[in-house]
Every structure is written in structure tokens, then in C-alpha cells.
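Dropping the structures in below, format is C-alpha cells.
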Structure I
Amino acid sequence: MIYIFGDSHARFSFMNLSLPHKNLHTSSYTMFRIGRDNILEGFKKEYFNSTDILCFAFGEVDCRCHINKQILLGRKEDEIIQELVSNYFRTINNNLIPTEILNNNNRVIIVGVIPPIKKDEYESINGPIKHDFPILGTDDERVRFTRKVNKKIEELCKVQGYSYFNPYSEYEDLNGNLRFEFSDTLVHLKKNEHFLHKFNELYQNIINKA
């Protein structure tokens, strides 16, 4: 069984996944909150065994607004991102031990953060975001934050032996933003056939190595 944990992107990006799975996403849950609280919402280690695959997909909200907020408070961008992703991985590691999953680390999949939507494209249809998670900073800044977060995720996956999964480059425009025609006109992926195809490939690779 594949267990998928994440924010709302875990629901949208994995929509119509044909493999046996349970999607345990929690909307608007942030990478920061996971690292701060050392808790994976909905995760109970006694549920999992060595044949399961665990998938984690968080970070879009952090790249959309929280990193910028921290910069405005005077913190350095790279320091924020280093701490954010390191604490995220620390929580994952702490919660997985001593599950049988860690006998085969590549069964833990960390999904990269989706490219950010362009602010003017979003607002042309939906107007400004008025809830707690607005679009902050410039498009270029949010692209840079996302790429740096994904680079750090990839680095730590190599250290831990986890599987890094990021097929989102196929959905980027020339500037690194999410191509609007693939979106749900908000911040999520709607046309996700390529995402699912690449995930199926990764799944088969993991199973074949078992």
C-alpha cells in the first residue's frame, strides 16, 4: 500500500492514481509546522510494514508566503531554507524510527514542491488571496525559493537514501512558474497525467529493487 501525506497538493497532484493507495493529505499544512511540532498529521507508525511505501508532499505554502515573511523579519534566505527543510527531514526521520520501512529507505518518497503560479494570472481570475496564506514576493523570488527548497530536499534524500520525486519541471514555463494551462487556476496541478506516469515509473523501480 502507498500512504500519501501532504498538503492539498498531495490531493490534486495524485488525483486518479490507479495504484493501491490511501491519501491522507491535510489542506494548508506547512513544512514549517511539521518541523516545528515534530508531528506528521495522521501518521501512526504501527500501521506500516516493510512492504508499504510512504510519500510526503509539503512545502508549497512555505514557498508561497512564509519564507518571504521570514526574510522581511531580517533573516537570511538560505538560512531559512536550510532550517526549514532540515527540520522537515528530522521530523520524518524521528517518526519513521523504528518502523520496518527504514529497512528499505527508498520506500520513503519525498515529493518536490510544485512550481509557483504567477501572481497576476492567479489574481486575474480569482482576485487577491484574502486568507492567511497569500502570494508574497515577486514571481522570480518565489521561483527561487522553490528551486532552493527542492535542491535541499534532493540533497537530504541522497543522504537518507530516500526517493526524491519531482516531475514538475515538465509543467514549468521559461521563467520557472507553473504553466497556467496545467493548473486549476489556483495554485494546484490539474492536468496531472505526466505526474502520474512518472510516479508509476518510480513505483515500479522501487518494487523491482525489493
Structure II
Amino acid sequence: MRIDIVFDTVCPWCFIGKHRLEQALALRPGVTAELRWRPFLLNPDLPPEGMDRDTYLERKFGSSYRIQRIHGAAQQAGETEGINFAFERITRTPSSIQSHRLIQWAGDYALQTELVEATFRAYFEQGRDISDLAELVLLAEKVGLPAREALDFLQTSEGLQEIEEQNMRMHRMGVTGVPCYILDGRYAISGAQEADMLARLIDIARETEPERVSTP
């Protein structure tokens, strides 16, 4: 079964959703899943250097009370998934384009999922700048990717247009929020659903095999 996960590396609920999907797959040990990580840019107009975190949050969410509620909800949900959100460590909201480029490149080494996890933890638990090329190379090396090749890749514009095209494609397909899971190109569900809900969707997709429709 192929599962396309539409996500952004700066989305806390995508981090939570990743862990819940893994739990769902653990509930279905007979399912062999191919995970493909699809980029979705929540902040497509953010400059490459990112933005001061406080300024970003004020512009996006308004009052400090609302920001605290949003962060609190994510932290509470994260605790049950083994995620220790440390929003106070984040000083800048980064552009996620470079991290998406590297994750797509990691697909050539079958290390996308490992890099997604490392990227989430670096940003949300350690407050690291995942738009910084040096930081991304360290993450690449951590999951077993060749550091020199990763740096060479990131220093080019290779893959940039593909990220932008995939982002637009997801919007055209009707994806309006992330995470969004697309199973075998036929069934989709949005939001960081609980593991049992995702497991039921996996069951539905399996019941209608073998015909498969490819996701563009």
C-alpha cells in the first residue's frame, strides 16, 4: 500500500500525525506501506531567511492568549506521542522550502521518513533553524545520508521547482490543510487523526484492492 503524506516541516500537527500514522501501521502488521512525503507550503511567501518568531506568530494568530492556546493544545497532544514541543526555543520561523528539497532528495536513498523525523525533532524540540543549510547537512548526516553530497545538492537550485509544483498540485487536488493522508491514490483524510481512525481507513483501502489509481 502506498501512503502519500502531505505535510509541512513547520507544522506541529504533522509531527503528531506522523507518530499516529506509525501507530496505525503497528496496529496492522500485515500491511506493507510505502510512505511518500509530499510538500505543502504553509508559508509560501516567507522570505528564504525566515522571520522573527514573535512577529510571525502575532501576524498569523493575533493575541498572545490565542498563541498560548494553540501551543498548549499541540504540547498536550505531543506528550502522548513522545514529542516534547519546546516552542520557546524557536526564535525564527524558517522557510520550509530547503528542508522539503532535502527530504525529496533523501528519497533516492530511501531515507525520507528518517529525515522527516530528524527535521521535526530538530525544529520543534531543539529550536534549530531548518532553513539553514549547515543545519540541514547535519541532519542529513545524522540519518545516514552523505553529507558532502547533501551540501552540494542544497547549494544548487535543483528540486526547487519540483517543490513548488508539488505544492500547487496538492492545492489543485483539494488539499487545504495538513497533515493529509492519501492511500493508494483513492482515499484521503485530513488532520492528525487518532491511530485507530487511520487504521480503519487502511482497512477500507485494503478491502477495495487490487485496482489502484496513481497520485499525479
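When semi-axes √(5λ) of the Cα gyration tensor in Å, for residues 47-142 alone is computed across structures I, II, the figure 32, 17, 10 traces back to I. In this comparison of I, II, the computed figure -15500 for helix-only ellipticity at 222 nm (-39500 (n - 2.57) for each DSSP H run of 4 or more, over all residues; to 500) is attributed to II. Given a value of 24 for relative contact order in percent (Cα under 8 Å, 6 or more apart), point me to the structure among I, II it was derived from. Of the structures listed, the value fits I. Each of structures I, II was scored by distance in nm of label points 7 Å out along Cα→Cβ at positions 63 and 175; the highest score is held by II. Of structures I, II, the largest value of FRET efficiency 1/(1 + (r/R0)^6) of positions 87 and 127 (r between Cβ atoms, R0 = 41 Å, to 0.05) belongs to II. When distance in nm of label points 7 Å out along Cα→Cβ at positions 39 and 167 is computed for each of I, II, the one that comes out at 3.3 is I.
No lab work stands behind these numbers, since they all come straight from the coordinates. Quick caveat: nothing in here was measured; it's all calculated off a predicted structure. Cβ atoms are built from the backbone, for glycine too; each structure is taken alone.
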